[in-house]
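Read-outs: derived from the displayed coordinates by stated rules, not from any lab. Please read all numbers here as calculations on a predicted model, not as lab measurements. Cβ atoms are built from the backbone, for glycine too; each structure is taken alone.
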Structure P
Amino acid sequence: MLIGIDDTDSPAGMCTTYLGAVLARRLIHDHMRVREARLVRLNPNVTFKTRGNAAIALDVEGDPGRAFCLACAIVEELADFSCEKTNPGVVVVDRRPDPAFYRKAVTDFCEIEEAVRVLDAAGARYRGWKNRRGLIGATAAVSSVFADTTYEILAYRDPVRWGTPREVDKESLFAAEEATFPHTWDTVDVANQVVVCVPHTPDPVLFGIRGESPSWVMAARFFIRSEKPAFEQIWVTNQGTDAHLISGTCGALREGLSYRVRGVVAGRPSTGAGGHVSFVIRDGNAEVRCMAYEPTKNFRDIVRELVPGDEIVAVGSYKKGSINLEKMCLVVPARDLLTRAPLCTACSKRMTSDGRGKGFKCRKCGAHAMDPEMRESPRMLTAGWYEVPPTARRHLAKPLCRGAPG
């Protein structure tokens, strides 16, 4: 059977993966076999998510009725029902529902009624609490089929330590990164000297190491010195796979979806208030703004190097009329041509504009010229992919250390 659970955490605490890991241990104690623990990230732009919009699924051999009772009991025991946004859902099915529901949940938006129809068609046992929104994620988790797979080992804190400062040795995390990158990633941000894998929220997670296989995440884990975890769990995940991305065009983007969009840079990037960098790309007659926000740090310096005429692929979520960049590819670099008023051939003075469409005029001798002076500036930016730093990376975004996006 497959057991799906979602929406048990809140910004103030708890974690659905912790609840799922505890359930796995109780199922084993009840003489059931847990064959796989799966962490399923869904559309990161869902506005009513509690934190990272993750659901979990357990692949289990045993009695479905007993498993359903245990899953419901642990939700009632551990879920943070005090939070308005916490609306848990539990699903138990003996066969995987149509994977199309998972694909929609990770790239689009689903309604509770859609999930219920899928569950009824599959003959599932299910229960939702409060407004039952967690049934969406729980259904997506049990219907998930990953085109690409990564892994994460999560270490969980002893409950008596929840809400207190985490004790994780920073140097050991950088040592783990040095020893296992690129087979693991996002443990730390080397360029900005920031720890990434240790959360700051008051939840049960101590740290998490992401990588390409269980052996690699364990190899990195052995470097880490920290307070003693209560227990640890390796999860099979869709993190770092770009599962949330779909192809789009500038004139046909929907709010809250994540895209790959090809276009031509229409003007030089500008830096606005707060250090946010913006520019426009054009696809035929349609345009869309692209944004590199301040948290993307050094990535903004790369964006500032774009010039009009560059052909790029912009990757990110479409929100409030802009693509919020997760990465980009410079496909065809343009020549960086700068124009300025020409020199007067008679008196060697720089001319000035004589009005729109009228060319240039020398203010000293009155000579006229129509064409500006053209100068090509050498470029440092070359064709290829560029990404935000680990501190700004979304859970689902595929890091370039895993290879160029497909």
Structure Q
Amino acid sequence: MTLRPIFGDHPGSTGDQVLSLLRAVRRHLAMDVGFISEFIAGDRVIRFSDVGGPVPNPVVVGTSAPLEQSFCYYVAKGLMPGLMPNAADDPVAAAMPVTRDMPVGAHLSVPLRHADGEAFGTLCCFSYAPDRSLTARDLGLLRLCAEMVEAILARDHGAARERDAKRRRIAALLESGAIEMAFQPIYRTQDGSLAAFEALARFPSPPGQGPDIWFADAAEVGLGEELEHLALRKALAAFPALPAGIKLSVNLSPSALASHRLVEALGDVPSERLVIELTEHAAVASYEELRAVLGPLRARGLFLAIDDVGAGHATLRHVLDLAPEIIKLDMSLIRHIDTHSGRRALTEALTGYGRRIGCEIVAEGVETEAEYAVLRGIGVTRVQGFLTGRPMTLEAAAALPPFGTVACQEAAATG
């Protein structure tokens, strides 16, 4: 049976772990050479190799030979013992040219097996001279190391299969374009008027897998930018249906924002009505480069918002280095702010800072009238949350009146 490569898609830390195990067992057994092979399409391919001392390595990684010309094949088939203090004493080994040419003296080898028991390679150690001191205990140690290698590969193979499944799922979504957009209203606290909508991506099944997981999975498999730009195109298509003068807020990661595709994606949308929200979920590689990308767009009237401020240190760095027009306070600050003095104090500080640099302050996740009252009293200029409006379809968003909920209107009237 032809086996697909097992080691080829396990770079980095996995390879380091396997090589460390090989080196450790070779040294413990005082062997000259240790290697791990893989069986592929009738060949034995060397995947890892380690030698003692400054001598040239006779077993080069990447080289291959027909299985029938290797000890590995005969050990895996049970036609040659795994422990040979002197390979020349075994009739099968003695008949093989490699025993004489290498030369191979003492030799230990154990198969590497899949969970179903099928051999896919071997873990081997040998010395150039015979070694009569080797025992079954030494072979047992080699077998233990082989089991550890199998466990490492099984774990990473499972992770690779999961990544493949994610990539297929994301690719299918990109091909079908099956993203729906929901629109959550944002209201001014001064008079309860409608200021903007935040466009929020909504994905198909599997159930329980929210937008954050979809975007994180896409980024993991190298399709993050494509998925973000699909959501961006879907969001921008809503502009003609939204009330005149109402802004539209869209979310982009630093990499998607810095992409050369952004200018083309924005096309002729009304920049003065567009807000781009930058979050801290991914690091900013270069603030200087990001400012260079944003400069022409902001000159056209586009607004920059920093999302999730207060949830982590990165958002504060974004505020300082990018000078946004809008600061969005994370819902973790807003929850129960009417009874939590620490959250109130931090919100007051951030709001005061925003006021001093001329930023609008948006509080996210507002759910109660008590929270709304405190935020308005602090000086927060915009609110967003279930109290004032849940995410809704474009049709429902387009039909919203210019002023908000009873809570917003009463707060504005009594201000």
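If we compute mean count of other Cβ atoms within 10 Å over residues 50-57 for structures P, Q, which one ends up with the highest value?
The maximum falls on structure P.
A value of 27.3 was computed for mean projected area of the Cα convex hull in nm²; which of P, Q is the source structure?
Considering all the candidates, the number was obtained from Q.
If FRET efficiency 1/(1 + (r/R0)^6) of positions 218 and 258 (r between Cβ atoms, R0 = 35 Å, to 0.05) comes out at 1.00 when worked out from the coordinates, which of P, Q was used?
Corresponding structure: Q.
Consider the structures P, Q: one of them gives -12500 for helix-only ellipticity at 222 nm (-39500 (n - 2.57) for each DSSP H run of 4 or more, over all residues; to 500) as calculated from the coordinates. Say which.
Q
For FRET efficiency 1/(1 + (r/R0)^6) of positions 154 and 210 (r between Cβ atoms, R0 = 25 Å, to 0.05), which of P, Q scores largest?
Sorting by FRET efficiency 1/(1 + (r/R0)^6) of positions 154 and 210 (r between Cβ atoms, R0 = 25 Å, to 0.05) in descending order puts P first.
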